[in-house]
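Q: Below, each structure is written out as structure tokens.
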Structure P
Amino acid sequence: MPDKRIIDFIKNHHLLTLATSKDDAPYCCNVFYVYNEKNNSLIFSSETKTKHAIDFIDNPNVAASISLETKDIDKIQGVQLLGRVIEPKGEEINNATKLYLKGFPYAQKMKLYLWEMKLTFIKMTHNKLGFGKKLIWEK
């Protein structure tokens, strides 16, 4: 599992910039997510007709980032992520739905199309530990 400081950072945020690629054409979008600590993954919702969903259905290898927006250099924190997007099935979709609705209760009124980004690499920049300090986790 990743360093607790990485997990805490991911758990304390909710907006992910997701980067996809199809036919050598990159694309990025922003999605709300929840962290699934059991699976070390990110759960997010996206309709299958969106550009990014079309891309990751064809090529499930994705990159992403989560960052703290600050101009104070001593407070800079963020993660760069690599992973694979899968569509949860069976018991996993039930667990994903519970986690997502716990994080975003208003989503109960929406049709959910849940996806799971299984993390394979995380690099965290954590300037509170020292300028340019990096924490790295790889599966």
Structure Q
Amino acid sequence: MNRDLHNGISEQANASHQRLEDAKVLLNASRWRGAMYIGGYAVECLLKTKLMQIYDCKNLGELEDLLRQRSILSAHRTVFTHQLEDLLRLAPGYNRLMQNRDVLSLFNKVNQWTPNWRYTSKQANRREATEFMTSIERFMHWIDNNF
């Protein structure tokens, strides 16, 4: 797969917004696990967007090269990851998050997300999905205002 295909700032920003809207539609259609699964991608895309903005990079490949040059990203890590905490650790706001109990609690909830949910037949319930989506929206709001 071509890593350069959809990895620019505008593509990631638009994908973040669209995945959040998709997750809301799934939540309203009682598709709990699907809403949670897609909602996690909204956070991932937003984090990648913010990192490109912070480091003034046009795409994820450029971001990865710059972070490696600055020894912020080790050779065995990549920005082409689905690990939210790995992405968050690359941002200067990570320490602020770790010191804010409320935001850390949101992040701990959101960080339960895994792309492996696409393979599970275990269904979530309305309460679980609603709480998860609320955490996603609140955490994304924090990211927007702090990065």
Structure R
Amino acid sequence: MQAYNWYSQLIKPIWAPPAWLFGPVWSVLYILIAISFAKVFLLAIKKRIPFVVALPFILNLVFNFIFTPIQFGLQNNLLAALDILLVLGTLVWAMAAIYRYAKWIAYMQIPYLLWVIFATVLQLTVTYLNL
């Protein structure tokens, strides 16, 4: 509750979505992530792709999972902005790395990519507005 109060008091751009939208969007995205990332990890375990192809997927999960504790636990917009840039960068890297081996996995990341681009612009804007 304290984190919600903190975030609700931040200056946000007029185009920021309502808080209730994040849950449903992430629920759908996590299903896509679970399916596609699991396939990548399975391919890596079976040595059908090099580990370096799975690496950006691993890093993306790490950066994705630490965003919420940074943003709402630490309440640190600047660190959250850095983290979301790492989420975006590792996602693009992951899509490029897997494309040669399984194009469908790269294509399956497009909704995630679009949301992360939006979330990155939003986070950078919120960070700037609240300096």
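Q: Out of P, Q, R, which structure matches -25000 when helix-only ellipticity at 222 nm (-39500 (n - 2.57) for each DSSP H run of 4 or more, over all residues; to 500) is calculated?
A: R
Q: Of the structures labelled P, Q, R, one was used to calculate relative contact order in percent (Cα under 8 Å, 6 or more apart), giving 29. Name it.
A: Working through the options, I get structure Q.
A short reminder: the numbers here are calculations on the coordinates, not readings from a lab. From a predicted model like this one, the values you see are computed outputs, not experimental measurements.
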